[in-house]
1. Using the calculated result 3.9 for distance in nm of label points 7 Å out along Cα→Cβ at positions 12 and 36, pick out the matching structure from I, II.
2. Given a value of 49, 17, 10 for Cα extents along the principal axes in Å, calculated from one of I, II, which structure does it belong to?
3. Among the shown structures I, II, from which was the value -27000 of helix-only ellipticity at 222 nm (-39500 (n - 2.57) for each DSSP H run of 4 or more, over all residues; to 500) calculated?
Structure I
Amino acid sequence: MASLPKKLLALAVLALLGLAGCNTISGIGKDMQKAGEVVTREAEEARN
C-alpha cells in the first residue's frame with residue numbers, strides 16, 4: 001500500500017494535469033473561435 005505522502009503527491013500531479021488540460025482545451029476553443037470569426041468576415045466581404 002502506498003504511503004500517505006505518495007498518495008498526496010499522486011493526487012497533486014493528477015490535479016495539475018487536469019488543470020493543464022483545461023487550459024489547453026480553453027486555448028484551442030479560443031483559437032477556433034478566432035478562426036471562425038476570420039472565415040465569417042471573409043465570407044461577408046466576398047458577398048459584398
Structure II
Amino acid sequence: MQQTHGVGYAEYCRKLDQRLAVEKEREESYKQGKDVIKDVEHLVHR
C-alpha cells in the first residue's frame with residue numbers, strides 16, 4: 001500500500017479522502033489493465 005499509493009494502511013483506514021483517492025487509482029489501474037488484455041487478445045486472435 002505504501003509503495004504503490006504512498007499511503008500507509010493506518011492512514012488509509014483513518015482518512016476517508018485518502019481511501020477514496022486510493023480506490024479511484026485502483027479502479028483506473030484495473031480498467032487500464034483490462035484494456036491492455038483486450039488489445040493483446042485481439043492481436044492474438046487475428
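1. I
2. II
3. Details: I: -34000; II: -27000.
Among I, II, the structure yielding -27000 for helix-only ellipticity at 222 nm (-39500 (n - 2.57) for each DSSP H run of 4 or more, over all residues; to 500) is II.
None of the figures in this text is laboratory data; all of them are computed from the coordinates on show. What you see is a predicted model, and the numbers here were worked out from it, not measured in a lab. Cβ atoms are built from the backbone, for glycine too; each structure is taken alone.
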